Structure formats: structure tokens, C-alpha cells
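There are structures below to look over.
Read the figures in this text as sums done on the coordinates, not as results from a lab. Nothing here was measured: the structure is a model prediction, and the numbers come from that model.
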Structure P
Amino acid sequence: MSRLYPVYLNLTGRRVLVIGGGEVASRKVKALLDCDAQVTVISPELGAEFLSWQAENRIRVIRRRYQEGDINQAFLVIAACGDPLVNQQVFAEADGKNILCNVVDEPDLCSFQVPAVVTRGPLQIAVSTGGLSPALAREIADRLRQQFGREYEDLLEGLSRLRSHLKEKLPGSENQPRRAALLEKFIQSGALELLQAGKRDQFHQLVEKFKKQAGG
């Protein structure tokens with residue numbers, strides 16, 4: 001297999017088709033809804049969570065087996081029904097129509113892979129083995145979750161506030177080196193260690209200190 005190109009997709013408002021109504025499909029749908037995708041699920045049988053999403057008008061449901069043409073107008077397709085014949089049909093149709101397709105646990109029937117992901121607010125760390133061993137990807141992600149705790153979400157929020165302030169007080173490309181230097185200095189200033197020690201008030205004071213260095 002060729003090396004995969006890592007990329008993050010903006011699925012907001014995009015049409016995504018999920019084929020399957022079991023536990024695996026449920027996990028896929030939940031992740032897609034978290035990304036504000038417009039999700040349609042096709043399956044003759046559905047778990048309780050799908051019915052709840054349908055009642056809340058969060059997903060569209062078609063209660064039957066997949067049929068040729070179902071993927072028309074979809075930006076992305078995920079097949080998670082566990083039927084090898086359906087998987088082959090879905091991938092063949094998607095491939096022929098240049099629609100992104102992932103067949104769960106079938107790397108040869110995928111135009112993209114879904115990595116194991118560690119999420120800390122806006123921070124995402126993705127781990128992929130190119131489909132060779134999802135179990136290893138999950139193991140690595142579990143280790144990263146222990147290494148990158150919730151304090152990284154707070155650190156990123158503070159950096160975002162500081163960055164916005166710097167862009168306001170030090171605008172223009174001529175000030176970009178100074179902005180970058182201040183942000184790098186903040187990262188190296190012990191801000192993370194304050195959060196890890198539970199010293200949130202001191203962390204916020206540090207953010208304000210760096211904001212004053214830019215004026216204001």
C-alpha cells in the first residue's frame with residue numbers, strides 16, 4: 001500500500017452516508033455528528049441510539065438494505081454493515097464515482113483510513129497504521145491519552161486568547177516574528193506545568209502578563 005496522506009476534513013453541512021445499524025456504525029455516526037455532518041443511515045435493522053438520533057432529527061434513516069445509487073450526492077461513505085458482498089458493492093460504486101469511501105476493517109476497500117484519535121478540546125492527535133493494525137493504533141492512542149491530559153485543552157484555550165490579543169495589538173506581517181516569539185516564550189514559560197499542578201489562577205495571570213507585553 002502507498003503511504004497515506006494525512007488530512008483533516010471539514011464535514012460541516014456535508015452529506016455523509018453510513019451503511020449499517022450496529023455498534024460499529026453507531027460509533028461512526030456519533031463521530032460524524034460531532035463534526036456537524038449531515039448523516040444518512042441505511043440499514044434494515046437499527047440500534048436504539050439510531051432511533052434516538054432520528055427522533056431528534058439529527059440523522060436521516062432509510063430502513064432497508066443498500067441499493068445501487070444510494071451514494072449519489074454523498075461527499076463521503078462509510079460501510080459498517082459487516083456484509084462482504086455489500087462492502088464490495090459500496091466500494092466499487094464509490095470508487096467509480098470518485099466519492100470518498102471507508103469500509104470498516106477492510107483497508108483494501110478504502111480510499112481513506114479513519115485513525116485512532118485523542119481529543120482534548122480543539123486539540124486532536126491522530127494515530128494511523130495505514131490499516132495494518134487498528135489495535136496497535138488504539139494502544140498508542142491510549143498511551144497518548146495518559147500523556148496528554150485535559151490540561152492541554154486549557155493550555156490551547158489560553159494560547160488562543162493570547163494569539164488573538166497579539167494579532168490585535170501587533171497587527172501586520174511586520175510584527176509576525178514578534179508575535180511568534182511571544183507565543184513560543186509563553187509555551188516555554190511553565191504555563192503547562194501550572195495547569196498540571198492545578199494552579200489555574202496563576203495560569204490565567206500568566207496569560208495576562210504576556211498580553212501586557214504586547215500592550216494592553
Structure Q
Amino acid sequence: MISRMRGLLESVADDRVALSVGPLSVEVLVPAAEPERFEGSVGSEVTLHTLLVIESQNQGASLTPRLLGFASASDRAFFELFVTCKGIGHRKALRAMALPASTIATAITERDLVTLQSLPEIGKRTAETIVATLSGKVDRFAVADPDRPATPAASGDTGPLPEGPASEAVSILVQLGEPQNQAVALVEKAMQAEQDLETSEAILAAVYRAR
């Protein structure tokens with residue numbers, strides 16, 4: 001399976017981007033929040049965390065492979081949970097992700113139906129289904145939104161890391177069983193000890209060296 005792709009960004013459309021990867025030009029469908037972020041990167045090298053899905057427009061129709069791309073491994077993992085909700089297919093999920101995955105996860109965790117209903121194609125009933133299906137399953141993707149009223153943090157709580165290799169490393173540690181706060185603390189400690197960590201793999205190696 002193609003899990004990650006790096007190439008020159010050729011073009012950006014409303015729901016997809018095109019990457020030049022060696023001799024190939026590869027079309028990748030992306031969440032609705034991504035095209036605007038990519039517009040200033042045309043001609044630059046970008047990395048997408050990818051997921052290959054098979055689409056069928058109608059029953060009995062031919063099957064078409066589609067490559068979906070996400071800014072981080074964490075966003076991809078959230079998407080894979082999002083599409084387990086009844087009535088949320090791959091295309092609908094991509095269109096609905098007009099806000100960062102972390103913001104949507106926070107809304108689910110807080111049972112914030114207003115925010116969920118603000119997403120494209122998500123009505124009240126679907127928002128309720130999303131909360132019922134994913135409540136308790138997406139906490140690791142949720143981060144504090146600066147536009148939301150702050151809630152007092154428990155002693156020892158650690159704030160979220162920015163998106164990128166550090167965030168990916170935290171996500172992997174959580175998937176391996178580390179509590180969220182402990183995973184963040186381990187990654188921060190490793191990055192403070194070694195300043196030249198540029199990939200999630202390098203960060204994880206530093207985490208285990210420090211143990």
C-alpha cells in the first residue's frame with residue numbers, strides 16, 4: 001500500500017492536488033481544508049500521507065482506485081475513524097473536513113453539534129450520529145482550539161505540539177499505548193536534547209535513546 005508520497009506540487013484544485021513523482025503525475029484527493037494551504041506551495045516539494053481506496057459510483061459499476069492524501073499521519077488516522085460513521089463515505093468525509101481534523105475531533109469530544117453542523121453536508125442527524133459513533137474514540141486527535149474559551153488545565157498537563165513530525169511522533173507513541181500527555185512530554189524532551197530532528201522517525205529514535 002502507498003502510505004506516503006513526496007513530490008513536486010504541480011497544481012491545486014478544489015478537492016485535489018497533482019504531484020510530480022519521478023516520471024509520473026499523480027492526482028490525489030485531499031480534505032476540503034487543504035487546497036487553500038497548498039496554493040502557495042505550487043512548484044515546491046510536499047509530502048502527503050496517503051490512503052488508497054476503491055470507489056464504485058453505482059451498484060454494478062466498474063471499480064476505480066483513488067488515492068487520498070493528508071497533511072499528517074494523524075489526519076489520515078482521524079479520517080479512517082471518521083468514515084466508520086453511518087452515512088459518511090470517503091468523498092463525503094473529504095468534503096466535510098473543511099476544518100482541521102483536530103478541531104473536528106474537539107467538537108466530537110465536547111459534543112459540539114453546532115460546529116459539526118457547520119461542516120459541509122453535515123446536518124443535525126448526521127452530527128448526532130458522528131458524536132454517538134466516535135465519542136471516546138477521537139480524544140487523542142483533539143487539541144485546544146485558541147478560539148474556544150480556555151478551561152483550567154490539570155497540574156502537569158502538557159499543551160499540544162504543532163502539526164508536523166513532532167505531532168506525528170506523538171500520534172505514533174499514543175497508538176503504541178503511551179498516554180497523550182506522556183507522549184508529548186517524551187517528544188518535547190527528545191527535541192530539546194537533540195536540535196536536528198527533522199522527521200518523526202528521527203524523533204522516535206531519540207525518544208527511545210533517552211529512555
Structure R
Amino acid sequence: MGTAERREREKLRRRTDIVDAAENVFFSKGFENSTMDDVASEAELSKGTLYLYFKSKEELYLEIVHRATKILSGLFLEAVKNKTTGLEKTKAIGEGFIKFNKEYPNYHNAFLYHQTKQYDEKLSADLESSVFGVKRQSMEIFVDAIKSGIKDGSIRETLDPVKTAVLLWGETTGILMLIKFKGKLLRQNLNLSEEELISYFFEFTYQALKTN
């Protein structure tokens with residue numbers, strides 16, 4: 001292994017270590033309450049060295065969102081693997097969203113936060129593009145499932161696959177955000193549990209998509 005290659009591997013290893021440290025800080029303290037000083041301390045690096053790799057905590061957060069989105073995309077692929085009809089695949093993708101929420105809560109929270117956070121325009125265009133690219137892969141899995149359902153007759157042919165996928169993505173994200181922030185109020189005021197709401201949402205969506 002040449003010197004240049006060793007340096008590049010060391011650079012990538014340190015970058016990964018920094019993102020790991022940022023995860024520990026952000027997941028324990030919350031993004032808004034965390035600072036680059038906290039991350040530098042967790043990574044056992046000087047603040048100057050940290051800034052050689054990341055210009056801001058927003059860039060670090062995008063790296064974590066990138067990880068989160070890759071996990072979600074993997075769950076989608078796993079969910080549709082053994083399903084026969086497009087409608088079954090679409091439902092399985094929704095269940096993949098729920099699995100993501102339950103099994104990877106910190107990554108799920110990072111993902112949701114990214115949906116609402118307005119980032120600085122000075123952020124790395126390459127990094128933002130990379131995150132969007134992985135999200136697009138996840139969306140394409142959704143779109144392909146709906147197209148498959150229209151083709152096999154399990155989903156109504158009058159639906160537009162792309163628009164339907166975007167709406168379902170937004171609705172699922174919205175339901176999960178509602179549960180996260182208002183779940184206690186829903187239980188207290190409407191006697192509505194998380195499980196009941198999710199189950200009804202899936203049945204409602206299933207009926208809206210399926211061929212009559």
C-alpha cells in the first residue's frame with residue numbers, strides 16, 4: 001500500500017470516527033443543544049482538526065441523515081423482496097417505515113428532523129446531493145411497487161405512480177410525526193393508541209389503492 005493510499009484510508013477512518021462521535025452527541029443531547037465543541041471532545045480531537053473535515057454541525061447532521069436514509073432504503077428493499085403483488089409491496093414498504101421508527105429510533109428522528117429543517121445555503125452541495133440521491137432511491141422503490149400494482153391489477157390504474165408515492169411518503173411521515181409529538185394527547189383526549197392509528201392508516205391506504 002502506497003503512502004497516498006494510506007493517507008486516504010486514514011482520512012476516511014477519521015471522518016467516520018467523527019460522524020460516530022457526532023451521533024453520540026446529537027442522539028444524547030439533541031441537535032439544537034449540541035455544539036462542535038461537544039463533537040470535538042467526544043471524538044478526542046481539537047476543534048481545528050474537526051473543522052478540517054466538517055464546516056458545521058449541519059454538515060455532520062447531514063452525514064447522519066445519509067446513514068439513516070441508507071438504512072431506510074435497505075428496509076424497503078427487504079420488505080418487497082418476497083411480495084407477489086404491487087399492492088402487497090406497497091403495504092410492505094409502509095410497514096418498513098414503521099420498522100425503521102421502532103428499530104432505529106435515533107436515525108428515524110434524524111430523518112424526520114431533516115424533513116423540516118431549513119439548512120444553510122453554504123452547506124456542501126455534494127453532501128446534500130448525496131443525501132437526496134439515497135432518498136430518491138427509496139422513493140423509486142415506492143414508485144416501482146405502485147407501477148407493479150397497476151400492471152398486475154392489484155392497484156387502481158387511474159392512479160399516478162409518482163404522485164401517489166410522494167403522497168404516501170408524506171402521509172406516512174406525517175402520521176409518525178403526529179405520534180411522536182402528539183401521541184400522549186391522542187391517547188388522553190381521543191382514547192386513540194399508536195397501534196390503532198397506524199393500523200387504521202394502513203387499512204385506509206389499502207382501501208384507497210386497491211382495485212374495486
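Out of P, Q, R, which structure matches 71 when volume of the Cα convex hull per residue in Å³, for residues 70-133 alone is calculated?
Q
For helix-only ellipticity at 222 nm (-39500 (n - 2.57) for each DSSP H run of 4 or more, over all residues; to 500), the calculated result is -27500, so let me know which of P, Q, R that is.
R
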